[in-house]
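Participant: Take a look at the structures listed below.
Since every read-out is calculated from the coordinates, none of them should be taken as a lab result. On a predicted model such as this, the values are computed, not experimentally measured, just so you know. Cβ atoms are built from the backbone, for glycine too; each structure is taken alone.
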Structure I
Amino acid sequence: MLGLTIHRKKSFEDTINDTTEALKKEGFGVLTTIDVKQTLKDKIGVDFKRYTILGACNPSFAHRALQTTDEIGMLLPCNVVVTEEKNGEIKVSIFDPMTMTKLVQNSELESIAKEVQDKLVRVIHHLHA
């Protein structure tokens, strides 16, 4: 698995708002919001389920990670995906930063990724409430 996931019975919009607030509580801001459904409709005329990608960033952790290797920027920001499932539930999936440590062997990066993972697990817990 690439990430941390939760399924919710709240609305898509409420889930986006709740996720953004939960990220904020853990020191993350949302730098980008990509409405994949609308983009696919506009660009190639395809109907797709509701699917939004939030590009979340914690500047302090990003700076520390970038100091370990410039190339880590290819894996930043941390993506959070909100999708509407066929059963009506809303799924939130957050990229697990520990996945980076499988690609880049660096003990300092592993320590940073673990700290970020702990914060993102708390985001998932906020969404359970």
Structure II
Amino acid sequence: MASAAFEEIVEDFEFLEDWEDRYRYVIEKGRDMAPLDEALKVPATKVEGCASQVWLHIRPEGGAFHFDGDSDAMIVRGLIAVLRSLYNGLPVSEVPGVDAGGELARLGLNDHLSAQRSNGLRAMVERIRDRAAEVA
């Protein structure tokens, strides 16, 4: 079951039929996100396997999963915002069970991202799952 925030993105995507508009929407989501503190852009938060620079700062709070992130690429920053809408606020124990591929497929992103971006997205999802499993 996806969060209300993610369902809102799905609905917005259905409304935006043109892929250029959908890309702009994802980029806008990234722009709306607060930048990650420079002090958190360290090797421990860097995600390997992404073509661009990506950092995910994962911090469970009171049993709920939360993360912030940043990237030097605007579209990737937007993808981080989409992932935040999918995962943030879930109980930590539920995070590894989220079918991220299935949920993201509802947006049709897989068909419209380059192979490098798709690999990077998978690397981010793996990091999120791994960290959630570690802290659960």
Structure III
Amino acid sequence: MRIRNPAAVHAPVAAYSHQIEVAAPARWLVLSGQIGRRADDSVPDDPVEQIQVALDNIAANLHEAGMDIGDVVKLTVYLVGDIDAARRRAAFDAWLGAHRPCMTLLYVAGLAAPVYRVEIDAMAAAPTPGAPD
């Protein structure tokens, strides 16, 4: 993968990159939107905790596919209502570490049920096993 932030485009305003090029051959993993619902079916009231749970759910999906956070190339974040930006960014920064995937953030009127304040789609790509680098 090649991560780029072209000089002709403004610098990223948060923990993301403007583009990621994935060279073939690659394995792609496309996830359904992950919500802030734990495996025990509990949903935290705090929307930032919902972000953390959704990110943990993404990590579990990546692990199941033999991938990790560094393989994420795109996140699309859907938020309902006002969620503290500093706390939101801190949650993503902690989860991403130094990795900077492409990212889109949208505010929406609602999700699948009123309890959900966060949903995150993810796409990941990793080299095909046995393929030359």
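Participant: A value of 33 was computed for relative contact order in percent (Cα under 8 Å, 6 or more apart); which of I, II, III is the source structure?
Facilitator: On the way: I: 33; II: 27; III: 36.
It must be structure I, since only it matches.
Participant: Okay, moving on. As an exercise: Cα extents along the principal axes in Å, for residues 23-78 alone, calculated from one structure in I, II, III, equals 42, 21, 17. Which structure is it? Let's see the in-between values first.
Facilitator: Working: I: 42, 28, 12; II: 34, 23, 19; III: 42, 21, 17.
Matching structure: III.
Participant: Out of I, II, III, which one gives 32, 28, 17 for Cα extents along the principal axes in Å, for residues 39-110 alone as computed from the coordinates?
Facilitator: Going label by label, the one that fits is II.
Participant: On mean count of other Cβ atoms within 10 Å over residues 15-22, which of the structures labelled I, II, III is highest?
Facilitator: Values: I: 19.1; II: 11.5; III: 16.1.
Checked I, II, III; max of mean count of other Cβ atoms within 10 Å over residues 15-22 sits with I.
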